[in-house]
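The next part holds the structures, each set out as structure tokens.
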Structure P
Amino acid sequence: MTKNENALELFACGYNCAQSVLGAFCEELGVNKETAFKIASGFGGGMRQGEVCGAVTGALMAIGLKEGFYEEGDVTGKAHIAEKIIAFESMFEEKNGSILCKTLLGYNPSIESDLKIIKEKGLFTSLCPKFIDDGVLMTEKVLLNR
């Protein structure tokens, strides 16, 4: 099973977009699924505010696990991860027009009336899988460009 298939299967099983993207990468990056799912659980729906898409935040977590820095004062590491994050965000925004959930969906899931429309139109199931798929593919691309 490819990472994309894995992420889309996780999403179909009820995990949010951030959990689905991070879940496709976590074990190979040294984090068990339970821990990854817990970490990413608050990031779906643009952190439940319609802000940065969960597929993006899940991808950024995966990129951070692979390429992030952890030592105090690591200026080189900080610049390196910034470059990777900017590359990912640029690719995602270029392809999808935004990294914001409310822009991608056309409605803000933190507003009750908008959330009702999102659900009525089935936007979580019709649009979000594409963003998850893009997030996984672009994460792979960024992680290969060391």
Structure Q
Amino acid sequence: MPRALIVDDSRYQRYLIIQALGDRFTSDEAANGREALAMFQAARKKGQTYDLIVMDILMPELSGHDALAGIRRQETADGIAEERRTPAVMLSSLDDPGNMLRAQFESGAQAYVTKPFTPKTLLEALASLGLADNPLEADDFENDPPHARPSR
């Protein structure tokens, strides 16, 4: 089963993320960026990899931006090509364009989800990365007028 590294200083947020992932991933949890970086490095040394990283930005000890940048440096040092890097979704209550751009271009995240999030929002981000089926099903439109429903 694919492995996910869930990083958030809030135990409740980690719980919500794990619930949203359902049975799609086996999840390891870290409470801050420093712990996440250490867990990522230890897993690589054991020959294990993560298939997904979901990381909060604002955390004590080491921010999500800095932790993910450290993970990207580790992947580069290990000779992992950019297209084979562990997909990362940044979560944050910060919805300003500066943080979104920093997450993508400086830290190396492939997706950005603003808190509070719904499981559907997180799964849509994973679907955009090819890690989950798109949660938007035709049944979601059953209460819409017929002209607004997708054809089956």
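Every read-out reported here was derived from the displayed coordinates using simple, explicitly stated rules and does not represent laboratory data. No experiment lies behind these values; they were computed from the predicted model shown. Cβ atoms are built from the backbone, for glycine too; each structure is taken alone.
From which structure (P, Q) was relative contact order in percent (Cα under 8 Å, 6 or more apart) calculated, if the value obtained is 19?
The read-out comes from structure Q.
Once mean count of other Cβ atoms within 10 Å over residues 51-58 is evaluated on every structure in P, Q, the highest one turns out to be P.
Among the shown structures P, Q, from which was the value 0.7 of distance in nm of label points 7 Å out along Cα→Cβ at positions 91 and 115 calculated? Considering all the candidates, the number was obtained from Q. For the structures shown (P, Q), distance in nm of label points 7 Å out along Cα→Cβ at positions 35 and 123 is largest in P.
Where does the value 16.2 come from, among P, Q, when mean count of other Cβ atoms within 10 Å over residues 11-18 is the thing being computed? List each step's numbers first, then the result.
Numbers: P: 20.6; Q: 16.2.
Checking each candidate, the match is Q.
If helix-only ellipticity at 222 nm (-39500 (n - 2.57) for each DSSP H run of 4 or more, over all residues; to 500) comes out at -10500 when worked out from the coordinates, which of P, Q was used? The structure behind it is Q.
Of the structures P, Q, report the one carrying the highest value of mean projected area of the Cα convex hull in nm². Walk me through the numbers before you get to the answer.
On the way: P: 8.6; Q: 10.3.
Largest one: structure Q.
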